[in-house]
Structure P
């Protein structure tokens, strides 16, 4: 079945008549008009080919760029080395950027993505994305504004890298461009990122960010109120506003050039509002007639940017109607020829191939090294290690709410500002999405970001920046792009005198569920230091995204069994291998598997059980991902009885993964778990009713061993 946009263009283009007097030249020369028209034609025929491949059951992606081909003008107004984070309707931008750079065969590259071919040069068949390291296009998936915080970070990183003397992919006067739709502009992620960009500019911090809103007036089937984008962003202080008809090639180019030049000169954010149309529906499966009138659909067809550019070429005397049709059909033939070549290209053939970019690796030696020197607390160990790492690694930055002047809510970052300077240790606004977005951009620029999320409960405001942006980038770029970072998160429960849900949170399932994410959970000072080093090594050497969970209640703990025994102090330093646990004791009766606050409770419980004649060994998992399965199995088989002491929740908690690992490995001994309740954590003494306790561990051990006798 013919696409109405295809038939309408051919009918209207064939009837174009030259004016009595050729139209005067505008901001684009004749050759430039033809080049941009070629990008627009390529983008349109890629959309048509994608739908044809889908009808043949050979293609898997039909969200197209039809109606948005004016974004070729945005690419033309920028430099080919300006970093770009693109809307999924950016086919013409991608083709024009490739032409500018003289790189490869972009038509074939896009088609390889449509058919999910393993040889596709960016995602390797894992998704259809617009991305290329050579073209400085950071791949995004079906973004609903989730890429805006990263764009904020990229813009911030451009000059921060130059200031610190860190080698970066981008020149110091580069402009970061980020495009998105009018529906996405309403998302809280977009609002937060734009607010953060304006806030940076207000503070005088360089923020060379060009925000491009391609406004087609509709998000799938939901209309954007006419005039809303201009009303929301047209007069915002600190945000320069430019607008153009995105269906008019010359108007779009002129406005894009003004906006890009303004950002490049002033190093401040700007908002480019391009009015576009959407042709051929949201995707191939979308039946527009179910929610749009025939008149609305016809009006968009008449505003087709390809038709408008064809009319420009005829009006300027650059091409005749017959030549326009020949160019259109020649591009169709060119694209369909490539589509036929790739339609049966090999796909990814195994789970190992699919998962290769996110497979855990530890690039450092696997031997454990212990620190030396005076014993310190967990907080002191983290502080000293951060200070040492800042001294050793010039590209490392520590930032977040209250981390600089105050030194953190619990003093963990105290003194780092003075030691490393304000360019590397700094406070941010209170917005977790922007904090993580800064990290995403800084990592791409060659730096090593160590952002802090003040409390675990606050992470849930921005979890998609880790799951949907950070963790997916290597997956959807076949490892060509990585965003190294170590996210420090103060978490878990058991604080005394300062409690309640938002300061005591044990919900780690959202992190454990992210493929490829390293989740570190130290309990003791020496492990905190060594695991922090392991995380920074994994980030810097392997581009890994790491979540470093710090147990607040153990920050300043000094004693283990009796007051004054100093049993929780240990020297900082050393290194802990990624994904390796730590065993305490060599008892033959029971293995207690635990982590974080559970370690201290389990060691105390083991001492009580020993007094009753039960010989225990305690395994501190340390790493929640990758789980130390080999260590778990070794210690479980040593006793034949396993008790998992899990301070997280019964549903979605860590114990589920531990017990499953034992079952998967064929462990035939006794196993049980004792956990916190499926509850939020209340204020005050009521917390004791829902949290794991030392007494609960002792009781569960007794019940397990009674069953095994």
Structure Q
């Protein structure tokens, strides 16, 4: 049934035409002025839209409260993570019923020792509508804690240092930092990154304890606007790696964590060549796509890492993408994608030399799942901790003994009033217009009848090579219990079927992502799972671009759309290198200075392809402090969509005025945001 509101539309924002010209193509943007957040008219417009969204959804207020309470009731509100042993302590986080944020703790020696509270984020967040701890780094001697926090949602952090013996904060204070924080092994120095005017992390700094930030030493500055600077420490604790990356090319520099000095280059960047460094004994282990589209593992001596002496350890296997490697004293763990499924490979290494003794794959209890390597601070261990879930199996922390090949459950999230046996997971394949088969993962109640009448939520992302893993979300049960089918479309632009799957969903081939998603929707209908007036879709960020593009191309196919913080104003953003992240995105979407790539983006950019036609009900979200997708993109999109569409279906804009790209930071506020979105979905399929 149509979702038509009886609430009067708010006044449309004034149309102030701005003429945008590129390659002879003239675009008139009536709402370009909305990008000026200092303009009181802009803030007033966003607030008016929030008020309108609240009024339209007012009749679902009891439903939203019911959804919130049932989502809250499923989780164990007072809980703790599986403790991790490190340096004579057991580290863990715990939550307390009624409190929004985690509490970081440890116990010395044994799990029944007295608890030490290292950081209570609830206290840190007091008086703030938003709070994120971006980095949490205990010094190697376990006496100090450096942590980075953001209370604005703009991903600019303040770093402070706490003495874990006295509980006092040191005088050290770093402002304007970004993600990335690593200690030297003597605990006297730490390293961090800062951003440029376009919010690109471009500089690595060394801070000596007790010094003012003004005295910090700049160790590396990256002038190329295509590259991000990131930091990580090898699991051996020997090196801090300065990892420079664009969307197609990487370069690594090493800082000796025992004797920090100027970063040392491993191998100079070469366009299109990616590599990532790990360390064991006297060798570096290098995961690279050099002469291997799906990546291979090479080794080279620490003292002479030049690429001319790189030697193969794990060869490439076509169609098997090696996504990540983790090194242990005697083992290598590789995460691989093949046939749309992620698997974990374990390699026994020869002692003190870069050779292979044996290799095997971990057997999990289900055919499709989400898995990642969890926290494993102990290098000299034969046990790897893994985080596992599936569309019906709650998050589970496993300990896997790499020698005995035994998989042990350390902790599984408790979900109240939930029986996984009531649900089934399945895999379908959709045929795209070019004949390519794209996988679909889905979950539904075991009693679901395939008569086409089921409401369905189809989700996808499809960009940056990021694969959409079929993992568990407890909140999703509120839809499944109301008869929904939940499905994930593994479209091109991700890496589920190897690196070529990514390459064929970007740049000139971006239309494949949209065609795959539409094909997935049609496959669900052909299989009897749903029909157009029952099919809803959702995507965030680049997945929000996907929502805008497929809704323009097939508005008849969907009953409702949620576009979260959507990248919908592709051309205008990509033509403005002053906007955060634009230049680094050239290798993903294309540089519009190239007429051919401009034409490609012009053909799908959601904002530029809105047209006088009927559209389904749409909920669009934004974050006022979002540094990744400017709030003005969703705001402009909604204004222009309302201006052009020919139907009476609801279009809502909901802006979080105190947060950024990820939305609310507190867990209860997040549940309320989810309850609002689910109420919208239930309303558009007539189940509110």
Structure R
């Protein structure tokens, strides 16, 4: 292939600062990565061969400037690999993951480079650095140490081998889960098997069937926007069981996509890596640069909430059992029954029908609501740009401007589920904000998996779906509003247990009556949501929170146990999972939110390993931050919003999470706000 035909080597980022995706081919990526990695190493060599004495400018800033081509190529590839993959891209993933790991190791194990870093670190107090520069220096130096820069000889070589193998394992884990998700279909041929399902769900199931190789008119896939409402509304218990088993056994079917051996090898290698870096466990290694710092702090939070959650879940279980008995059903409540009977109880106790709420939550209106909150808090405006072509026709693009009409960045949103996309929802980007190399505006991407409606009909969201959209948009704002000089501090480059604060905080505005009255509009009649229905939503706000908290905490506690001293290397992970849950006393009617064989957060890469607790850690913070708005009597209070922007959303990694939070609120919060927010204790009750 000639360079002239390779989009990544020629017309780079010419279309609104995005590559021409229509011209991209899988075969373009290997030579583009080779060139980018070579260019990056040449930039590193230029730093280490600089005859001048090490300085912040010629070493730290030079490192910050290096690797631009590699970061762009990586963003293009990995975003496509996650959101619109195919067999050729997956094969490249398996090839590129260990190569990228090896490349990173070449950089962090460069002794001449580390010597320059160490020299600057040793004289840091004499350099008159700004706060942001001091933060970049510390994070760079710590990052090299954590990457094993001090290791020598065989230990350094072994660390490189471990990292490459972990990259391979993480890629295989994620691809195996995607394979199970893409292959599972609960085919429905008989209209009688649609009993209990709302029309919007039937249409989504028909749309899913049209996209798959089946003659069934309806299918249930493992997209959460299909599986969750099916488990909630289907009266066919045997079908609920089949769907639930397909969902929970992803990665554990004894076939080519079984992930159990990958988990065991991953845990063994992570433990070895931690030991090489002088940490007793992998959890100690991962927590060392977080807000929590120690396993004891994490467990203190999780174990404080656990008994409250179990107690509430037991109350809820009895309510569901009573409802089933009253309906003449003499059954032993199973996990595939919980959502169904919870919905019956919700309708009975609160007169709240989730399907009724969906009629007011058309996707476009929820998007408009999220944009409106950003406008009222931060002065942002979003203008859709249908001319911008991205990697898939479903992706929407929006120009983002500030109060004065000046450009802020580009926001991309990929809302619908498809077989080529991994499950879940996430925020990522094609470019981060910075000012070092140039005044660079961010290109941020939100990815979700809502059920795609039939042509000509709106996508209707559940309240949980709408909350997911607000959550990921909160992450998106964290990237869009970034105002830093250095790339390594941009946007979401903060501690793992702080990064969920901007996203979880943003969810609060969705629940506010004044927002719902404006944007929750019936998709057929155009009528605003009735106050009576808003009151029902508020009244049921903490309903089923025992269940939700238990399934989340079970996953967080198993994650910590895997990476702490409890797990014995070589132990069968499924046996260990079961033993850990038994010791916790997990109710038999509830499963982990993410069982180990498909726990993408912690095994499809390193992102949330020993870190799944961070959602709850951040929830402690977000409950307190929203209280700051409520205390003013105005949920859009301008002075509070300005502080929020300055200290949280625009600050990136310029401060530690604790420093940033205390700059906004004055002190760190207690867990009480979280317990009250989830309805696990009453106000004033310890």
Using mean projected area of the Cα convex hull in nm², for residues 30-293 alone, single out the structure from P, Q, R with the greatest value. Q
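Of structures P, Q, R, which gives -12500 when helix-only ellipticity at 222 nm (-39500 (n - 2.57) for each DSSP H run of 4 or more, over all residues; to 500) is computed from the coordinates?
P
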As an exercise: distance in nm of label points 7 Å out along Cα→Cβ at positions 126 and 614, calculated from one structure in P, Q, R, equals 4.4. Which structure is it? P
Structure responsible for 4.8, with distance in nm of label points 7 Å out along Cα→Cβ at positions 78 and 206 calculated and labels P, Q, R on offer: Q
Which structure, out of P, Q, R, was Rg and Dmax of the Cα atoms in Å calculated from, if the result is 28.9, 105? P
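Comparing distance in nm of label points 7 Å out along Cα→Cβ at positions 510 and 638 across structures P, Q, R, which is largest?
When distance in nm of label points 7 Å out along Cα→Cβ at positions 510 and 638 is calculated for P, Q, R, structure P comes out on top.
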Looking at distance in nm of label points 7 Å out along Cα→Cβ at positions 214 and 406, point out which structure of P, Q, R has the largest value. Q
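Read the figures in this text as sums done on the coordinates, not as results from a lab. Because the structure is predicted, anything quoted here is derived from the model rather than measured. Cβ atoms are built from the backbone, for glycine too; each structure is taken alone.
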